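Every read-out reported here was derived from the displayed coordinates using simple, explicitly stated rules and does not represent laboratory data. Model, not experiment: these values are computed from the prediction. Cβ atoms are built from the backbone, for glycine too; each structure is taken alone.
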Structure 1
Amino acid sequence: MPRPPRAVFVTLLATALCVSLAGGADAVPGSVQAAQQAPAVLAPAKTEGVAPTAAGVQKVLAPILMDPALGKHRGIYVYDASRGKAVYSAGTATPYVPASTMKLLTTVSALETLGPDHRFTTKVVTGAGSSLILVGGGDPLLATKRSTDPTDFPVRASLQDLAASTAKALKAQGIRSVSLGYDASLFSGPAANANWEPNYTTEGIAARTSALWVNEGRLSPGMAKRADSPAQAAAKAFAAQLRAAGINVAPTLKAAVASAAAKAVAQVQSPTVGQIVEYVNLHSDNDGAEVLLRQVGLATKNGGSYAGGVKGVRATLTKLGLDVSKARILDGSGLSRGNHVPLDLLAGAIRAAVSSEHPELRHLLTGLPVAGFTGSLEERFTGAGTVGGTGLVRAKTGTLTGVHSLAGLVRDRTGTLLVFAVATDSVPVPKTLDARAALDRAAAALAGCGCAV
């Protein structure tokens, strides 16, 4: 069956429907609230729908879970968010390698600890004599140049704007020549996670995490290759921008630590944490997730290392009422195969964001890819048994070799809002696409289910 034509209204509708049982428009911050002010495509559901039963859910899911492409270790967890109770689970006795669904735990923790409106500041401060120091504030999306594409979201801070402001301030003081240092000391510990495969950083799968970088450490925007020292590369790019703005910059760039009392010359601010969370989950951005992990570590006073970030995530999830006792968390992105997370914990992040008790977490929902339309789900839900989920399922994907997961939410055909997590970490490589399609069928089955019997 061909996929229905793409239309913006489907994305808006999916957002409106998932939010309608999550506390209403008054509880929705930022970009979602703006979307809610637009004319409604359809009236929101006025009832909670039919209450699903364990037997009803099992009836539609059991045949899908029996697909041999899913391997031996496969499972699903389904929660009725309309009534606040678990409905069905299978294969949940042991945790799973989550792959990128781990980002749900990282991003929900960032929203909770930092707040959705928080921004990260990249600034230039004075040093000794005529020196300046470029200070990184842990902005994961800092770019070399401002974008001219009005459809880019979110709007990123840029070195171009920072250099223009810096040059203007220097010229006003009659300063035309400076030396430049760079400060990336906000984060600590190893730049690369010891639990990752060694080729991740050398092949550009992930950057060396830094509090100061540009284009996520890429040597060229859009390219995979990363700088060995992202902070130094950012300083080099900034020096070039300053020169273009008419300021002479000494050729030697040195690492430095700015004094807390240093005078600010200019600064730029990142998108909000809520917008960054939306971006990270929509595009499954490994680098952005790793920066947010360290920001959680700092916000929870566990330090700016990845180990501190993990401690912060565990503490934050516990604060949200989620059980982390059976979880092994080693990074923020899910790149490590050493991560092991129960399905009810993955679903728990969504569950917390849906709850009327936590309006500060709504960006976790609005950033989820829409089946068949956006982000990492744009090219999915096209096969047999999956089209019914197109435009209705919103979920975070997870993929490593032999590992596939999907965690998100969907409103069934009666109006009940269901939160789910489905995963396998034992897929034979030749069955990769078949396994992924099976997970899509499971989510689509929930969309078409009344599941009362």
Structure 2
Amino acid sequence: MQHLEALKDSKYCSLWHDQDIRPDTVPALKEDVNCELLIVGGGFTGLWAALQAKERKADADIILIEKTFVADGASGRNGGFLNASLAHGENNTEHHFPGEAQRLEALGHQNMAELLETLQRYNIDARYEPVGDTCVATNPGSVEHLREEYDEEKAAGKEVIFYDQQQMQAQVNSPTYLAGLWRKEGQSGIVDPARLCWGLKRVLLELGVRIFENTPLESVKPLGQDKMQAHCLGGNITSDKVLMATNAFHNPIGAIRRSVIPVWDYQLATEPLNDAQLEAIGWHKSRHAISNYANMFHYYRMTQDNRITWGGGGAVRYYFNNGTDIATQADVPALFEQLSKEFFETFPQLKGVKFSHRWSGIIATSTRFCMVPGVTYNGRLAWAVGYTGLGVGASRFGARIGIELLGYQPSDILQMHFVTKKPMPWAPEPFRWFGVRYTQDALIKADSRNGERGLWLKMLDKLNLGFTC
């Protein structure tokens, strides 16, 4: 079958990692050291936190440690969709943070503007393309929803374009498309996420931040009345402050573990399309960043060398007891086969295209469906985790909150409900696993019924519980 043949020679490796520009790893920690600020995690949050702390206090002595290499986690494995949203949509924002929607929207746009300005100022080539975001309807029910959203956003003065079936297929030719909504305002678009991380890594080293890769954290605890001590493989780090930027991965702090769960997502990348294949879909002319209006939605985009990256859909999994076992859960043939089958259903005219890369990564999701900050040990240890799929842009804002909670030029943002309100913790196992799997089945069933939601999903809607299954 073609979807199996297309996978046969693919390599298990993130497309973004498989580049000549990938920097060498820096040496691991091999002795006891001291610093002012320790940052745990070499992804977006940790890198942005180190940079913003340095910009706010140039003489800050900062160490960043990473278990493997910078960009190895979700930050180097996502789709590279850059979005200004901080709280995952207006409805979610209004429920969890009433009265703050307008300010959070403004802060999101400010964060994006500052992010892009930073890339320019430090000459970081993240291959940013301001293509906006485009949502496509693949069933009659979603056509109606997209039309309603278009009418609301157009009335609010936003720059949006609605495409009917013929117009959408002229933009990107898929027989599954019934309509589309292009949100083209603002700075939303796509980036190469690994290049973004590696560019930040370069800048931090130039600014004097000490980075230790291949340095896993084993424990962290208070030391006396004003210090923290982190025990790592290779040595101890004594610091004044600690920022935990571990996102979905295991964390020694209980409050962090209870606020997020790790959800695996799987992706494919095609080989570069030839001219005939590009003409068959016409996508290279518009380069939309696309997702479909569904509960179990796909997200996909084109790279600068005209590959298609393809992820999401039903190939998303939560494994029992917060499973993050790379050996058994990272390279799952059945899930990649499902993704491949769904790809060719969307683009049947690309018969014969091969996939060059397959990979997976772990999203951290919270019950409030957006980032969760926090602080403990009398202001000595803070965190920002749980971006629920929107971390490419929101992680910079999460990093800002994290360092402000640690005293680096704190602002009135720290008084917002977005920061002070604690999320509902996830249920313990086995209830968590049963709840997530039951919810996933309900979402799949709703998608098969034109979006009609059953009693379970309606109850979750009333409770405004976020989930990614």
Structure 3
Amino acid sequence: MTETSTATATGPRPVMTPLTVVFASVIMVELSSGIIQGFLSPLLKGLTDTLHVTAADLNWVSIASLLASVAFTPVLSRMGDLYGHRRVLRWNLAIVLTGSILVGLSRSFEMLLVGQLLQGAIAGFFPLLVGILRHRTSESAARRGIGVMVAGLIGGITLGLVASGLVAEYVDSPTAALWVPAVAVSLSLIITWRLLPETDHCPGGSVDWLGGVLLCVGIVSVLLGLGQGGTPGWEWSSGRTLGTIVGGLLVTAVWVWVELRTGEPMIDVRMFRRRNVVVVSLVTLTFTFCMIGLIVANPVFLGTSAAQDGYGMGLDPLETGFALLPYYLSLALGALVAPGVAAAVSDRLTLVSGSLLMAVGYGAAVAWHSTLWPFLAGTVLAGLGTGFLQHSTRTLAVEAVPHDRTSVGAGINELLINVGGSLGAAAVLAVFAGRTRAGHVLPEEGAYTASWAMCAAVSVAGALIALLYRAKGVDRTGA
């Protein structure tokens, strides 16, 4: 049981909320987050015609959301620790709902991107929910809770895939499925409004707005330069591209200097003196580089017709949704079994094995992408490894910080997820743009094989980095 408070004539009165209700509410929020992340995949191939954009342009759908997440995550996480996780979560849901309504109304690519920017606030869901859970449960229960949350997130992605595929299949409107997220977030906001408990202790204090602005400007500038690099007007040697990247790095350096001299920093950069924090952060960057980097490439490949374009599986939106299900179901399975695997073989070997499974899966895609079932088998291996890492990195990131900074610890990991994903999406965008012939919407087949091979190499790098992780009690500051 857990407690919330309601007002009475004599003051606050504690109300017992069953832990199962709290868990159900947490899962509901993560389901809506997953639906937002999954609903577009079956629609991407069709959007090239509906919104008159190329497959390379569609990578900006994920990049826009990820860049917005970089801005939202640290601020929402810190505000949750200071003023109450439930209170901030309600505003968080309202922001995402606004973005989802804009997506539903989209009839142009620009409006879709604006909606995606506001939907990027979903990055705040996970750290705020972890803040609620960690203040209500033991460490072992919190680990299981995080596993259930990840599974709920993946369940939402699969639900979004199927729901948007069904709407696209049976509703005579090319944009009707864009309303799926708005429905999901509305239900989540209504159902969880009273059920989620507030944090027991809200210390209050001030938000490090200067640190938040510097971090946002620095990272977004770097990622924008990398994402645009190689496109017309943004050649890699141009002053615009180099200035944006170098300027972003300089602002980030100033942010570090400011945070070291701030009493209540947005993110305590001193945590990165610890070996395990650095290792978990780098592994997070590697697996999200691949997971999010391919979020557009794989659905477009599945929807491309081999008869017309020389490669692809030729699936319609509903079939594409079902073809992506094995990957997401294996991802959910990996997240659920990760605590047991870690208990049996150690956190380090769980990180290593997750990265290696991803490498094998992407290698299989390179070798067997001409036939559907071998290709899907490769995605299952990659999904299982991704599930291991989804759970393990999030858990280890939270356990590395004090309870009063729970959301900040989880928020740092979410921030790194978005940074890694942005780098992956930018890299795939560059590959696609470089291999799309003038006047063509879709890239050459080599764009896909190059992207899968790149992700396999990055996953191997993640496994090598994970070998440096030290068991609890062995890690030392500055080691």
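Below, the figures for the structure above:
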{"quantity": "Top of 1, 2, 3 by mean count of other Cβ atoms within 10 Å over residues 288-295, largest first", "calculated": "1"}
{"quantity": "Winner on distance in nm of label points 7 Å out along Cα→Cβ at positions 240 and 384 once structures 1, 2, 3 are ranked, highest first", "calculated": "1"}
